[in-house]
Structure I
Amino acid sequence: MKEHIKLIPKNSDYLILPLQYNHIIQGMIYSLMNEEIASFLHEKGFIYEKRSFKMFTFSRLIGNYTLDKKDGKIIFKGPVLLTISSPFDEFCNTIASSLLLKKVINLGNSDVEIEQVTFEKDIVKDNKIKICSLSPIVLYSTLFRPDGRKYTCYFQPGENEYNKLLENNLKKKYMAFYKQEITDGEVKIACLNQPRLSIINYKNTIIKGYTGTFILSGPIPLLQIAVDSGLGSKNSQGFGCVKILA
């Protein structure tokens, strides 16, 4: 389920946020959850082996903006659109209830009015779909240097490791959420344009991801998990949100 939210700055023409605002959107989403769901996702989540998945993602803010790189700000003029996506019905319901009850929410140091909320079921009907990213897709491995120190290696679309990590991540999410094994079927992603690198500072951690338009192919259940909960890693931090293109 996708929830599309149209927000308007209150008492101003502008919404001013830090350039790195993912944590602000994430905090706002948690503030919209009821206590039970927020506690479950924050403390536990959906477990598979040693991994915990929150099973939600969200887009970048979409709207007219200018960048103030000197002061590290992004300045939106007029309305902005935010998409929140998840296969977890209880999560979707608590977010929807809060959005429909509230008139104003806080983003950073600004109040914004909720002008419109719409709901969409982005249903996968084929084993090959055209998608575009609404936030950067992140895939990485933690490797070791010769001296034993860890480092993070980020991969880009087209590299051999990329498809393997993408497929394994989706299978783990599926098994964590549905508690069912799914081992068959290969997932592949192909670029339809040159992917664009984004470098994001999330709470003092540098994260690299890619946006673009892609063909995603594989078993329908895994494609549906991708569309609902996000592609790749760090979805609940605002990465890997995608939508199906007609």
Structure II
Amino acid sequence: MHADLAPGKLVLLLVLIGISLIISRIRRYGLERDLLEGTVRTFVQLFAVGFVLDAIFRANHWYWTVLMLLVMVVVATQNASRRGRGIPGIFWWAGVSIACGTLLTMMLLLGLQIIQFSPRYVIPVGGMIIGNSMIASGLVLNRFLEDLALKRERVETYLSLGASPEFAIKNVLSPSVRGGMIPTVDSMKTVGLVSLPGMMTGAILAGDNPLGAVELQIMVMLVLATAVMITSTVLGYILSRVAFTPSQQLITLQQPTR
């Protein structure tokens, strides 16, 4: 079965947004502008990406594939680093963490020949890895700043008693890394029971055998879990270093942004 979504039918689907706009207006949620902006950006951004991907697939050159992944990493880094404003060099550290999770898992997939180095495979899989790593990084940063604000006195007490910065920050860092992993772990626990995952759904709609789609989705879930763990761990390690001055004093950080 192939979904037949011609441009005309996509326009007709705007009726759904119209319903949401009416509900928002009647109930005075004040979401009309956000819904309209989100709808326009959805069309513009996805069609723009579609044209870019079509050109990259046709060219089939490795450097365009790598460039596309780099752009994704930069955008993901910019978005995730907003959660850690006030942390010295957070843009670069978030970028390093996301890049580590992406690079290591992609090297594993390519090295084991699970996927081919082709833009048709590398870009979609890499995009999912980068996207999930971005979400994990944002959650780690947000939880880290929240817990540090609540437990600052405890951390400073440990330091005053001669504890190392790594030990003093442990009770803040471990929950932060776990927080970054929660969405991925929850998805793994409920995959196929609550909803069909995106990769599996896309493969089925494209006409693939359901069992083949299941195997593909299992691969994706395992890869995402690994990438998110690597990203969260690397970022946590970096945070345990940059949260202290060279004289092992806890720096003053801003409250997390929402």
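With respect to Rg/Rh (Cα atoms, Kirkwood Rh), for residues 120-207 alone, the largest value across structures I, II is given by II. When helix-only ellipticity at 222 nm (-39500 (n - 2.57) for each DSSP H run of 4 or more, over all residues; to 500) is computed across structures I, II, the figure -8000 traces back to I. When mean count of other Cβ atoms within 10 Å over residues 48-55 is calculated for each of structures I, II, structure I gives the greatest result. Hey, mean count of other Cβ atoms within 10 Å over residues 56-63 derived from one of I, II reads 22.1; which structure? Here the read-out was taken from I. Work out which structure the value 0.45 belongs to, where FRET efficiency 1/(1 + (r/R0)^6) of positions 168 and 192 (r between Cβ atoms, R0 = 41 Å, to 0.05) was derived from one of I, II. This figure was derived from II. I, II: which one has FRET efficiency 1/(1 + (r/R0)^6) of positions 72 and 152 (r between Cβ atoms, R0 = 41 Å, to 0.05), as calculated, at 0.70? Of the structures listed, the value fits II. For the set I, II, ranking by distance in nm of label points 7 Å out along Cα→Cβ at positions 176 and 200 places II highest. When distance in nm of label points 7 Å out along Cα→Cβ at positions 32 and 136 is computed across structures I, II, the figure 4.2 traces back to II.
Each of structures I, II was scored by distance in nm of label points 7 Å out along Cα→Cβ at positions 16 and 184; the highest score is held by I. Which structure, out of I, II, was mean projected area of the Cα convex hull in nm² derived from, given a value of 17.3? Traced to structure II.
Rule-based calculations on the coordinates, nothing more; no lab input. Keep in mind that what you see is a predicted model, and the values were worked out from it rather than measured. Cβ atoms are built from the backbone, for glycine too; each structure is taken alone.
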